[in-house]
Structure P
Amino acid sequence: MGGAATKRVTGYYDRAVASGERWGAFVPFDLPPFDPPLAVSAEAVARAESALARLRDASPLVPSVDWFTFALAQKEAVLTSQLEGTRATMGDVLDWRARSGGGVGVGPSGDVAEVANYTEAMAYAFDQIASPAGLPISSRLLDGAHRILLQGMRSADRLPGEARRSQNWIGGTRPGNATYVPPPHAEVARLLSALFGYVHRGDGAHSPVVRTGLVHAQFEMIHPYLDGNGRIGRLLVALLLAHWGLLERPVLYVSLALKRRRREYYDRLADIPARGDWEGWIGFFLDAIAEASDQTVSDIHALARSVESDRRSIIDLPDVTVAAIRLFELLPRYPVVSVATVAHQLGLSKPTATRAIETVVRAGVLTEQTGRARGRQWAYGAYLATLVAETELP
């Protein structure tokens, strides 16, 4: 779709000179693409919309909203951070959660902190757009998410929660040798205003899933922050899908499909300012949405089967206790637990927490994974098999 045949100018270059070097900062035209208008495959649109509809239909299969949203939001947080070079894996994140869940105040550090911040930013943004008194999709909303994303990251020089006030660039060591130079900072407020104006007005020519792809790419071309643009831009995809009624909850981890095709993802975005190829980008984006939706549906079915079967295994034990059942319901947020985690989160004594763990182990749901006599941790393996898949680093 699109590609070499596309002949379109998608913006203009604001020329600048500094220290004897010249460069052009790209200023994209407002959406939607024109001259010529965007040509999109109806078949590709239908495939993406059908996959999203299957995902909506699959959502009620998971017995608990917690099992559903935490697993998928956590997976998206890891994957979207890895796309930006973060080295944290799902195992790193869950190990930290197991240790911090014991109430000892263990804060995340390094790359794990970035993943934790993204999870919190996602929760904030979805709470805002779901509340009648909350913020709509807007610069203020993304600024709030951006502030959370960079909290505690020694990032005062990266202006958390604020649009940039200087020129940034992608690739290279300075604008003069960069791969891409976004618009001058003086243009950012105007461009974002036009972008969110497009989000909130009608567009009878393009479906919401196509519009989502247009907005994501336009946001990345504007690159309004000094750091975190990719992660906020992918969060914007999930927000738009909810805003336009394509999904009800943040349950699509599109970053997995993008990670599988990482080079093409960045190349397709680069082809918009370089060659005017909106068609190539939208074709790629629709394929990624369909792939991500189908993968998520598969994972939801796997989670639903595991959860229902394992809950039944625990309930059917002749000596099952209320504490053991409560422990099972804790596992969505703490699929790796310690005695301290269970005692603190459920308000139990350590002996009672230990007996609850032993009961769930006998049901075949938890497995001790450290092999140590002290500081032991137990993992919910069937759940983790879905959660961890394709989040490890090469």
Structure Q
Amino acid sequence: MTNRTKFEEAYGFRRSDVALANWRMAPFNRWSFQNVGELVPSAHIEGSAGTEPAMADFSGLLGETLSLFNGTETVAAFLDRSSADALVVMKGGRFIGDWFAPHMQPGNRHIIFSISKSLTAILAGILEGEGRFDPEAPVTAYIPEATGSAYGDATVRHVLDMTVSLDFEEAYLDPESAFARYRRATLWNPGGGDEGLEEFLLSIKRRPEPHGEVFRYRSPNSDLLGVLVERASGKRVPELFAEKLWAPLGACGEGAITVDRAGTARTAGGVSMTPRDLARVGEMMRQGGMANGKRVAPEAWVRDTTTAGSLDAWKRGDFAHLFAEGRYRNKWYQSGKGSYCGIGIHGQWLFVDPASEVVIVKMSSQPTPVDDPLDHDNVDFFEALVAMV
């Protein structure tokens, strides 16, 4: 019998067991979600080289009982059931709780999947405030070659609010779907390299109904937003993140974002960062675009993002079951109760409750990309946690 390595003791499998074909599957995702750059080409996002304050003990709340969508259980039991990797809580601008699963160390990066969309929208908002980006402009004003695609008669606003009439399905688990081809173009799945991300995006056709009427959650919109901000700014997305977000936030950790064969960033889901740095994003939003006493994002843009948007488009759309009175604006979700959030598959959450001055980050390695009952439990968990702290 051979001795188990430290890796095997920590994760229950060998590093050699993890491959591009299974990196998003359990149990391998418990490691791969913290080490995406070993599997998918990734660009570096420079941190601010600041010193992270000491971790805040969360253990006193682990035994507390909460009432959730599917019943009552302790905080610790829910974190285990929901495959949580990290939980960070801020209140009034201070870190008041840090919890990490045994397989995740403080300071580790973790992929945030579709919360990447929310961060990319912040870049768009900053560029808008600088007069370099117009959300009401046609997509073709920035990407002329989009003519003939689904985006040929769409506006940037349609892209930002996911109301493009896009003939595409978010079929995460279908290996024969257009979504699988999309994943290959991003180099997230085996067999990629023949088609780049931009090529794929501009090959998608539109549905017959008008843009702007229905919220359709389609990730290609958010990768196109990355191309839009690059065209508007003349800079690559990793550079923009470092300059416009990481540095002014005082982010203590470095970030990363996956890229395709041409270096096009996967702004729909490829960002990895530390839980605390993601919490700093939420705190900046809670502060109306301010961080460390300096303006990061325009106040008017933050207010628009957290209060505007079409309720009718939301109710006709994909996620009305999650927030009955919700809205989706600039790639952020509004709960209809004053809170708002960024959400990523496999259990990634950035939850902001301005009334209580609480920001919560939860990073996870859920076995399935989407779990609707667990999403409801997560929302109930955050609301209960807000009341507790």
Output 3.3 (distance in nm of label points 7 Å out along Cα→Cβ at positions 303 and 319, calculated) maps, among P, Q, to structure P
With helix-only ellipticity at 222 nm (-39500 (n - 2.57) for each DSSP H run of 4 or more, over all residues; to 500) computed for every candidate in P, Q, -18000 is reproduced by structure P
Candidates P, Q; log10 I(q)/I(0) by the Debye sum over Cα atoms at q = 0.07, 0.12, 0.15 Å⁻¹ computed = -0.36, -0.95, -1.35; producing structure is P
Computing semi-axes √(5λ) of the Cα gyration tensor in Å, for residues 183-294 alone for each of P, Q, the value 20, 17, 14 comes from structure P
Comparing P, Q on distance in nm of label points 7 Å out along Cα→Cβ at positions 39 and 343, the highest sits with P
Value 4.0 of distance in nm of label points 7 Å out along Cα→Cβ at positions 143 and 263 was derived from the coordinates of, among P, Q, structure P
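We did not get these values from a lab; they are worked out from the coordinates using the rules stated. This is a predicted model, so every value here is computed, not measured. Cβ atoms are built from the backbone, for glycine too; each structure is taken alone.
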